[in-house]
Structure P
Amino acid sequence: MLRRFVLILSVAAAIAATSSAAEIKGKVSGVIGKDVRLTVDGDLLPQPGDDVTIRFEIPGGPMVVVGSWRVTSIDGDSVLAAMVEATGAPAIGQLASIVSPNPAPRRPPPPPPSTSAPPPGVIRVSFDARMYDTTYEHQIVEGKGLDIYFFKAVDAGVDASGNQRFNRFVRDPAEGSAGEHVWWVCRWVWENGEWMYVQTKVGDVVAVLRDPVDVASLDGSVWRTRSSELTGDRKGQSFDFDVKVTVANGVVRMSSETAYAEGRILGARFTYSTYLPDGSGPVGQGSNIFSGDSFTGGWTATNGREGRWEGRRSR
């Protein structure tokens with residue numbers, strides 16, 4: 001009797017384990033060497049490691065098996081699969097059948113672009129018919145300025161140290177630099193059982209949406225500011241101070257007790273050089289972007305130190 005009860009439990013467990021399995025139908029939407037890109041139907045998505053069979057139908061005849069593939073990654077609603085074995089060549093439009101023991105629900109479509117103003121300090125970026133709320137940093141890499149717009153990699157969670165993973169839009173070189181520029185989209189993607197950081201050059205198809213600054217309205221304003229050291233012997237330290245803004249003949253000066261930044265604003269970007277209070281210098285350079293009553297940006301000193309700063313208008 002006991003053996004029969006155990007057997008019943010084993011059968012029930014086996015049924016429960018396989019009840020979530022699904023056959024997911026789709027089509028080949030792209031061929032990359034021996035690998036394929038698939039679009040799938042329905043409300044479920046496969047997982048890396050799931051088996052794929054690709055077929056095509058002979059008009060008036062039977063279905064012909066091209067071969068078997070294995071899912072390597074899922075990028076949004078697009079499925080990538082590597083060839084296991086094949087007797088023919090895959091082609092766009094061929095039918096795909098994926099056996100998935102543990103399928104995942106398809107993510108809901110992205111929300112429509114927001115028409116409301118972004119939160120303070122947030123800069124909206126448009127890419128591939130979607131809107132992203134980002135935070136901005138200007139960084140100097142090997143003497144070249146880069147504009148970096150960060151947005152959370154929600155699905156990727158945190159790294160081994162518990163830090164949130166971020167995706168990035170990178171403009172190379174930064175706005176205002178001489179010569180042509182390109183955009184990079186840098187994303188965390190699940191591949192081969194682990195999170196991989198993938199960088200893709202996308203050309204000039206990323207749009208940063210921000211309102212131009214009314215430069216005259218900045219004259220006389222005061223901004224509560226924090227500067228954070230990213231390199232050097234003070235790396236990791238932050239300093240809070242007030243900055244007063246004056247505007248004369250289109251030249252903007254942001255002054256603190258220890259230095260001042262002077263330059264011009266184009267659109268919403270303030271590009272500047274930094275001087276000591278007595279006017280000696282320049283001792284550094286940088287760039288920041290205004291968004292409403294806040295700004296954020298980065299700087300580099302002539303001695304090689306780098307940092308970022310952000311501020312909010314106090315009066």
Structure Q
Amino acid sequence: MKFFFFFIILIIYSCQINSTKNHQSPIDSLNVVLTNDPNDVDALVQKSKILFESGNYIEAKNVIDKAYKIFKNDMSVLLLRGEIYFKLNKTSISKKSWERCISNDPNNIPCREKLTNLYCLVRDKDCLNMIDTLSKINQGMISFDLISHLRELKKYAKSIKFLEAHLEEKPNSREALSLLSLIHSDTTLNNDYYDEELAEIYFKKIIELYPDYFQVYYNYGMFYQNKNDFSEAVKIYKVGAEIDNESKYINYNIGFCLLQLELYDESVSYFTRSIEIDNSFLLAFHGRAYAYTLNKEYDLADADWKNCLMLNPSYIPALEGLSE
């Protein structure tokens with residue numbers, strides 16, 4: 001009996017040891033590897049990546065710097081080092097890391113894509129050339145982030161070409177359809193691709209495929225708002241607000257459209273909701289002050305003009321509002 005009891009205790013103890021081992025974190029496991037071999041570059045990269053993805057950017061930097069000192073031409077080290085320093089807003093080091101990466105391997109797509117994105121973010125003159133080079137290496141494909149840069153640069157034809165390539169691979173790509181809807185609904189001057197009917201088709205297709213996608217309602221509502229069709233804009237915005245009522249911008253836009261429709265009380269409620277979400281949102285205080293003014297609630301309007309001045313003491317509309 002004593003032997004049986006002792007045997008059971010041994011089993012329980014063994015299970016506890018195994019349980020402890022099984023619950024060892026990835027970082028702990030990598031630390032064991034690095035204790036045995038501090039110069040294991042792969043382990044250092046893995047550890048740095050885990051730290052980076054968990055938001056521990058400084059410690060991730062310290063670890064990747066150790067790896068970089070050991071092997072300065074390792075592609076995975078250079079890629080991750082660039083990402084970490086980019087997150088720390090030290091883009092000059094990111095640039096050097098990714099440039100070193102593609103100098104060693106011109107066809108390294110991840111490094112080239114990161115470097116191209118950096119060039120476009122800072123509006124470097126070589127941005128477009130970098131995109132062209134990347135697309136040639138990558139069989140005519142570039143990321144949606146880079147296509148967004150092209151759209152912002154008003155390079156609509158190129159944007160559409162790359163988006164159509166994405167749709168050939170994935171016909172219901174939400175990102176591709178969304179960017180196409182934005183291009184065809186963009187009322188900016190010199191947009192030869194502005195097409196109301198095509199924009200409608202894309203917006204409706206996105207809603208059909210992704211009915212809970214908040215951003216499409218914001219973009220679709222803005223499309224009607226820019227056409228001064230405020231009633232339709234409000235209908236669409238309100239659907240989006242049901243999905244996410246924590247967006248200060250959609251509540252502000254609803255308030256703005258209702259203001260144009262002279263529905264002042266309802267307008268005030270949406271500006272108020274926007275302020276509840278962000279009590280430093282200057283435009284929402286401005287909108288509510290103006291709605292109060294048009295509704296002849298001058299004391300409430302003055303209070304909001306003063307709120308504007310608390311946020312920006314030189315805000316001219318508020319100074320003018322209080323002087324009237």
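Values quoted throughout were computed directly from the atomic coordinates according to the rules given, and no laboratory measurement underlies them. No experiment lies behind these values; they were computed from the predicted model shown. Cβ atoms are built from the backbone, for glycine too; each structure is taken alone.
A few comments on the model shown:
- For Kirkwood radius over Cα pairs in Å computed as 23.6, the structure of P, Q it came from: P
- For the structures shown (P, Q), Cα Rg over 2.2 N^0.38 Å, for residues 101-220 alone is largest in P.
- Answer label among P, Q for the case where relative contact order in percent (Cα under 8 Å, 6 or more apart), calculated from the coordinates, equals 12: P
- Identity of the structure behind -2000 (criterion: helix-only ellipticity at 222 nm (-39500 (n - 2.57) for each DSSP H run of 4 or more, over all residues; to 500), calculated), options P, Q: P
- Which of P, Q yields 13.8 [mean count of other Cβ atoms within 10 Å over residues 133-140, calculated]: Q
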